[in-house]
Structure 1
Amino acid sequence: MKKPRFQFSALCVLILLIDQLSKAWALTHCAKPLVCIPHFFNLTLVLNSGSIWGIGAHTTQWLAWVGVLVIGFVFFKIKSIQNLSNLIALSCLAGGIAGNTYDRLFRGAVVDFLDFYVKTWHWPCFNVADIAIVCSCFYFIFKVSKKDATL
């Protein structure tokens with residue numbers, strides 16, 4: 001595959017930009033929850049100083065450095081990727097990690113704002129970076145379950 005680092009970098013930057021623009025919008029417009037689909041979906045601003053679902057609250061700096069190391073490792077290994085779907089999945093993973101790492105380093109917490117719920121049960125709020133991370137993880141879990149774990 002020609003120029004995998006450029007393709008990887010371009011997709012990472014695109015995800016990072018969409019993530020950061022959506023978070024900037026949420027910071028300015030979601031001080032009060034915005035009801036989008038009643039009894040199902042709101043835009044609700046949450047600042048998360050932990051990791052997934054707020055676990056490990058106040059570990060922002062540690063998680064930021066882990067994010068930097070993971071992005072560096074993925075960028076270093078990307079030249080050996082020969083499969084386009086693997087490249088896309090790793091780009092989504094790195095772009096999502098970059099978005100949340102940026103928040104941790106420059107905002108002190110991750111900005112979450114997508115709030116799905118049914119009646120009083122709420123799924124934890126999340127953001128665009130989280131979507132990219134989860135989609136790439138599901139891709140690799142599916143790939144491993146199919147005995148096709150080659151990168």
Structure 2
Amino acid sequence: MKVNIYIVDKKGKKELYEPLVEHYRKLCRPWAQVEVHEIFTKEIARAQEQSPEAAQRSYTQALERFCGSGYDIVLDPEGTLVTSHDFADLLKDRGVVNFYIGGAYGFERPFVGASNKAVSFGRITLSHKLVKVVLLEQIFRGLSIIHNHPYHK
């Protein structure tokens with residue numbers, strides 16, 4: 001199984017978050033290859049200065065080329081709230097799963113609608129880097145559930 005995480009985010013604070021990212025990627029290795037793709041282009045930077053709508057369009061333009069290459073799951077505050085078992089079901093029997101974490105202004109509704117599933121980790125606002133770590137932990141937890149590993153109790 002391959003899991004891709006596509007995140008609209010500037011690189012930075014590597015010393016703080018990278019050890020956790022690598023920790024969860026390593027834990028997932030027996031069951032899945034997990035790749036994190038941080039995307040932040042000049043077009044995104046310019047669009048974010050123009051308007052929320054322009055920013056959302058720029059996120060779509062940067063990410064749409066990856067859509068359709070697997071089971072596409074968008075993280076969206078208006079998405080379905082899921083339990084860890086529900087989350088595990090999203091991963092089960094999939095060859096490739098692509099997760100999308102939008103930029104500061106979220107996703108355009110058509111981008112969300114074109115995905116296979118939109119999920120929410122709650123209504124609170126978290127930094128993109130923290131959401132990435134939470135997502136990685138849930139991927140490991142979901143894989144643990146699928147493979148009857150004792151991590152999830």
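Every read-out reported here was derived from the displayed coordinates using simple, explicitly stated rules and does not represent laboratory data. Being a predicted model, the structure only gives us computed values, none of them experimental. Cβ atoms are built from the backbone, for glycine too; each structure is taken alone.
Among 1, 2, considering only Rg/Rh (Cα atoms, Kirkwood Rh), which has the greatest calculated value?
Looking at the calculated values, the largest one is 1.
On distance in nm of label points 7 Å out along Cα→Cβ at positions 46 and 86, which of the structures labelled 1, 2 is highest?
If we compare distance in nm of label points 7 Å out along Cα→Cβ at positions 46 and 86 over 1, 2, the biggest value is for 2.
Assign the value 13.2, calculated as Kirkwood radius over Cα pairs in Å, for residues 30-77 alone, to the correct structure from 1, 2.
The value was obtained from structure 1.
Given a value of 1.7 for distance in nm of label points 7 Å out along Cα→Cβ at positions 94 and 118, point me to the structure among 1, 2 it was derived from.
Only one of 1, 2 returns 1.7 for distance in nm of label points 7 Å out along Cα→Cβ at positions 94 and 118, namely 2.
From 1, 2, which structure was FRET efficiency 1/(1 + (r/R0)^6) of positions 38 and 62 (r between Cβ atoms, R0 = 35 Å, to 0.05) = 0.35 calculated on?
Of the structures listed, the value fits 1.
Of structures 1, 2, which gives -14000 when helix-only ellipticity at 222 nm (-39500 (n - 2.57) for each DSSP H run of 4 or more, over all residues; to 500) is computed from the coordinates?
The read-out comes from structure 2.
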